[in-house]
Structure P
Amino acid sequence: MATSETIKHFDSVAKDRDKWRKRGSYYHKELERYLRFLIPADSSVLEIGCGTGETLAALNPSRGLGIDISSRMIEIAKDKNPQLRFEVGDIEALQLQEKFDYVLIDGTIGNVDDIQMAIKELHKVCKPETRLIIVYYNYLWEPALKLAETIGLRMKHLLQHWLPLEDISNLLYVTDFEVVKKGYRCLMPVYIPFISAFCNKILANLPLFWKMSLCEVIIARPIGMRKPSEEVTCSVIIPCRNEKGNIEQAVLRTPDMGKHTELIFVEGHSGDGTLDECERVKAKYPGKDITVLVQDGKGKGDAVRKGFDRAKNDVLMILDADLTVPPEDLPKFFKAISSGKGEFINGSRLVYQMEKEAMRFLNLLGNKFFSKAFTYLLEQRIKDTLCGTKVLWNEDYKRIKAGRGYFGEFDPFGDFDLLFGAAKLNLRMVEIPIRYRERTYGTTQISRFRHGILLLRMTFFALRKIKLI
C-alpha cells in the first residue's frame with residue numbers, strides 16, 4: 001500500500017503539475033505520440049498513476065479511467081477532463097471489477113512498495129487480450145534527471161526503484177504476464193530543431209544508441225487461454241486462382257479442428273475452371289461446411305480479405321490452394337493459438353529441408369533478407385515473412401481491419417497487411433515450422449523480381465510507419 005509520505009508528496013505537487021508539464025512539453029508530446037501509436041483511439045484504457053489526466057485524455061479512449069493515490073491530483077483531473085472517469089486508488093490494492101483493452105503505467109511503478117504484488121493485482125483488470133504498457137526511466141539518466149530537479153527544470157521526485165528492463169520482465173514473468181516487446185524511446189527529451197528529430201527517429205533506433213534513451217517501454221499480456229480449446233471454432237480461407245487440380249485434395253486433407261471447421265474458397269477469376277471445380281466439390285461433400293466466393297478485385301490480399309470478412313468462426317486460417325504447405329499441418333497452428341501460446345501464428349518454411357523444386361534459390365535469398373528486416377522492424381522474431389499460412393483470432397483481425405487506414409491498402413499478397421497490423425496491436429507472434437512441398441498442379445504465380453521490388457518498397461514503408469515514428 002502507498003505510504004502516507006508518498007501520498008503527501010503527490011498531493012503537495014498537484015497544484016504545480018501544469019507548470020512542470022509545460023517545461024517538459026516536448027518530452028510529454030513525444031511520449032503521447034508513441035502511446036497513440038500503441039493504443040488505438042476508441043480503446044478502453046486504464047491509466048494507473050494518472051496524475052492530472054493529460055496523458056489519458058491524449059489517447060482518446062472510448063472508455064477511460066484514471067486512478068491515482070493523490071486525491072488532489074484526481075480533483076484536478078476531473079475538472080480538466082469531465083469526459084473521463086477518475087478515482088482515487090492504489091495499484092497494490094485495486095478495487096476495480098472492470099476489464100480494459102489497455103492498462104498504462106507511466107512511471108508509477110517506481111514508487112510502489114511491493115512491485116510483485118502490484119503487478120499481480122493487474123490481473124483483476126485484464127482480459128486475455130489486454131495489453132499492459134509500462135513506461136519507466138532508464139537509470140543511466142539518473143544523474144541528468146537529478147540535475148534537472150536541482151536547477152528547476154523537473155519536478156521533485158521521491159527516491160525511486162532501480163528497475164532495468166530485465167528486472168521488470170522478470171517480475172512480469174513471475175506474476176503470469178508474458179513480455180511481447182521491450183525497448184527504449186526518446187534519446188533527446190528536449191526540443192532542438194532538427195537535432196531532436198534526428199536523435200529520436202534515427203539514432204534511437206540504432207544498436208549503439210537505443211539503450212541510451214531516456215524511457216524504457218515494456219509491453220506484456222496476461223498468460224492464459226481466451227477460450228477453452230474444445231470450444232474454439234475455425235475458418236480456413238483458401239484463395240484459389242488456376243488451382244483446379246488441388247481443390248478436392250484441399251477438402252479431403254484439411255482436418256476438422258476444434259468445435260467446428262468451415263472451408264471458404266475464394267476464387268480469383270481463373271482460366272482453368274477452378275470456380276466450377278469448387279462448386280462441384282462443395283456439392284460432392286455436403287457433410288463439409290464449404291463456402292465458395294468469387295473475388296471482387298485481384299490478388300491474394302483481396303481474396304484473403306473477402307474470405308476473412310465472410311468467416312463466422314473464432315480462428316481464421318489461410319491455406320494456399322497450391323498445397324505446398326500440407327493441410328495436415330494446420331492442427332499445429334490451431335493448437336498454438338487456441339492454447340494461448342501465441343496470437344498470430346506464422347508458418348516457417350525455412351527450418352526443415354525442402355523438396356528439390358519447392359523454392360527457387362533467389363526466392364530463398366529474398367526470404368532470408370526479409371526475415372532479418374522484419375525481425376528488426378516488428379521487434380519480434382519472424383523467420384519467414386512470405387509463408388502463406390497465417391493464423392489469428394477473428395476479433396484481432398477485426399481490429400487490424402479497423403486500423404488499416406494507418407498503413408493503407410498497399411499489400412496485394414495479404415501477408416504484410418496482417419504482419420504490420422499484428423505488430424501495431426502488439427500481438428504475440430509465434431512461428432510453426434512446416435515442410436514446404438513442391439506443387440503438383442499448376443505453376444507459381446509469384447514474379448521474383450517484380451514482386452521482390454514491391455516487397456522492398458513495403459519494407460521501407462514499414463520502416464517509416466513502425467520504427468521511425
Structure Q
Amino acid sequence: MGARTGERFLRELAAQRRDVWIGGEQVSANVTEHPAFRGIARSLGGLYDLQHEAPPVMYASPSSGEQVGFSFLQPRTPADLELRRAGMLRWARSSCGMLGRSPDYLNSSVMALAAASPFFATADPRFARNIEAYYEHCRERDLCLTHTLITPQSNRAAGPSAQADPYVAARIVKETDNGVIIRGARMLATLGPVSDEIMVFPSTVLKATAEDAPYSFAIALPSDTPGLRYICRETFDLGRSVFDHPFGARFEEMDAVVVFDDVEVPWERVFLMGHPEHCNRVMNETGAVAHMTYQVVCKNVAKAEFFVGLSTLICDAIGIDGFQHVQEKVAEIILALESMKAFLRAAEADAAVDQWGLLRPAWNPLNAARNLFPRLYPRLAEIVQQLGASGLMALPAAADFAGPRRADLDRYLQGRAASAEDRVRLFRLAWDAAVSSFGSRQVLYERFFFGDPVRMAGALFQSYDRAALAARVQEFLARED
C-alpha cells in the first residue's frame with residue numbers, strides 16, 4: 001500500500017467505528033466529521049500529503065519495494081538520519097511545532113523496537129517475531145499510532161497492585177488460547193480518537209514482584225477493537241474559524257483516558273508479558289527512547305522557530321522593537337532556538353551504530369534537550385504574553401470585521417506596520433499560542449512531555465558519566481606547580 005496520502009488517511013479513518021466518548025456522549029458518526037475531531041483529522045491528512053511534496057521524504061520498502069514514509073526508515077547511515085530529520089522538520093514546521101504526537105513520534109519507536117527484536121527474544125522468541133511483524137504492518141500501511149504508558153492517578157503512594165481496586169490500572173486478567181484479556185485503564189492517549197492503532201507501553205517503574213507481573217506487558221491493538229474505549233477531555237476546538245482560533249481549529253490533538261473492558265489481545269500483538277525487568281529496560285536498551293527524543297527535538301526546533309518569528313512580527317506590528325527590555329526578551333527566545341538546534345546537531349554529529357545495527361543519535365545532547373525544553377517553554381509563552389500585553393485582550397473576532405463596526409476597528413486597532421485586520425489576526429495567533437485553553441494545554445504538555453521533571457533530572461544525575469570530569473578536577477587539586 002505504501003506511503004499514505006491525506007485522502008487515503010481520511011477515507012480509512014472514516015471506515016472505522018471506534019468507541020469514543022466526549023462531553024458525556026458517544027460519537028455515533030465517523031470521527032472525521034465530528035466537530036471535536038474534524039480539524040485534527042484534516043491536519044493529519046495534510047501531513048501525509050507533505051510526504052509526497054518535492055523533494056519527497058520517502059524511501060523504498062525493503063519488502064514491497066513501494067515508497068513508504070520517512071519515519072519508518074531504520075537509519076544506518078548519516079544520509080538516513082538526514083532524510084528522517086528532513087521529514088520530521090517538514091511535518092513539525094507545518095504545525096509550528098504544536099503537534100506533540102504527530103505520527104513520526106511513535107513510528108520512530110516501532111522501527112527501533114523492531115531492530116532490537118533480539119531483546120524481546122530473551123523474554124520469549126514469539127515476542128521478537130511479533131514486534132518485527134508489527135513494524136512491517138505499520139510501515140506498509142503508513143499507520144498513525146497513539147500510545148499510553150501511565151496509570152490513573154488514584155493513589156500515587158502505592159503501586160498498581162496495591163490500589164484499592166486492582167483493576168484501576170490496566171492489567172492482564174487471564175490468558176486464553178487466542179491471547180490475553182486486559183481489564184482496567186491507562187492514561188493519556190493523545191491523538192487516540194483519530195489514530196489507527198494504540199500501542200500500550202509498559203511502565204518503566206515496575207517492581208520485579210509477582211504482584212506487578214500482571215501489569216507488565218507491551219501490546220498493540222487497532223483503535224476499533226471491541227472493548228477498547230476512549231474517554232476524551234473537553235475539546236479546545238471551539239468550532240470557530242482559523243482567524244479566531246488558528247491553532248485550536250487545526251491542531252487540537254485531543255487527550256483521552258483509555259478503558260480496556262476485558263479486551264482480548266491476540267498473541268501476535270503481544271510484545272512483552274510478565275517480565276517486569278524487561279519492561280523497565282525496554283525503552284533504553286532498544287534505543288527507542290533515543291529515536292523518539294530525536295523526533296521531539298526536531299519538533300522543539302520548529303516550535304522555537306515559531307516563537308522567534310511570532311515575537312518578531314509582534315514587535316514590528318506595534319513598534320516595540322526599539323526597547324531594550326523587549327530585545328532582551330526576544331533574545332531569550334533566540335537562545336532557546338539555538339540551544340535546540342545545537343543539541344540536534346550534536347546528536348547527529350556524535351551518532352554511532354548501536355548493538356542492533358542502527359545509527360543512533362547521541363544520547364547525552366538529546367537527554368539534555370528533553371530536560372531543558374520543559375523549563376524553557378513556559379517562559380516562551382510568558383514572553384509572548386508580556387510582548388502582547390493588553391493587545392492580547394482587545395481581540396475582536398472575524399465576525400466583527402464582517403460587521404457594521406468595521407470602520408471603528410480599522411481606525412483604532414491598526415498597528416505601526418499592519419492594518420487592523422492583519423494586526424488582530426497576528427495577535428489572535430499569539431493568543432492561541434500562549435493564552436487560550438489550547439495554548440495553556442501546550443505549556444502543561446511540554447512541562448510533562450517525558451514525565452516528572454524532577455524524576456527526569458534525577459535520572460540524568462544518576463546516568464551521566466561524571467567520573468572523568470571529577471578526576472580531572474581532583475588532578476588539578478593535586479598539582480603543586
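We did not get these values from a lab; they are worked out from the coordinates using the rules stated. It should be emphasised that the depicted structure is a prediction, and the values quoted were computed from it without experimental measurement. Cβ atoms are built from the backbone, for glycine too; each structure is taken alone.
Sorting P, Q by distance in nm of label points 7 Å out along Cα→Cβ at positions 66 and 186 from high to low puts Q first, with the largest value. Work out which structure the value -15500 belongs to, where helix-only ellipticity at 222 nm (-39500 (n - 2.57) for each DSSP H run of 4 or more, over all residues; to 500) was derived from one of P, Q. Value -15500 for helix-only ellipticity at 222 nm (-39500 (n - 2.57) for each DSSP H run of 4 or more, over all residues; to 500) corresponds to Q out of P, Q. Source structure of the calculated read-out (relative contact order in percent (Cα under 8 Å, 6 or more apart), 12) within P, Q: P.
Suppose Cα extents along the principal axes in Å works out to 76, 45, 36; of P, Q, which structure was it derived from? Going through each structure in turn, the value belongs to P.
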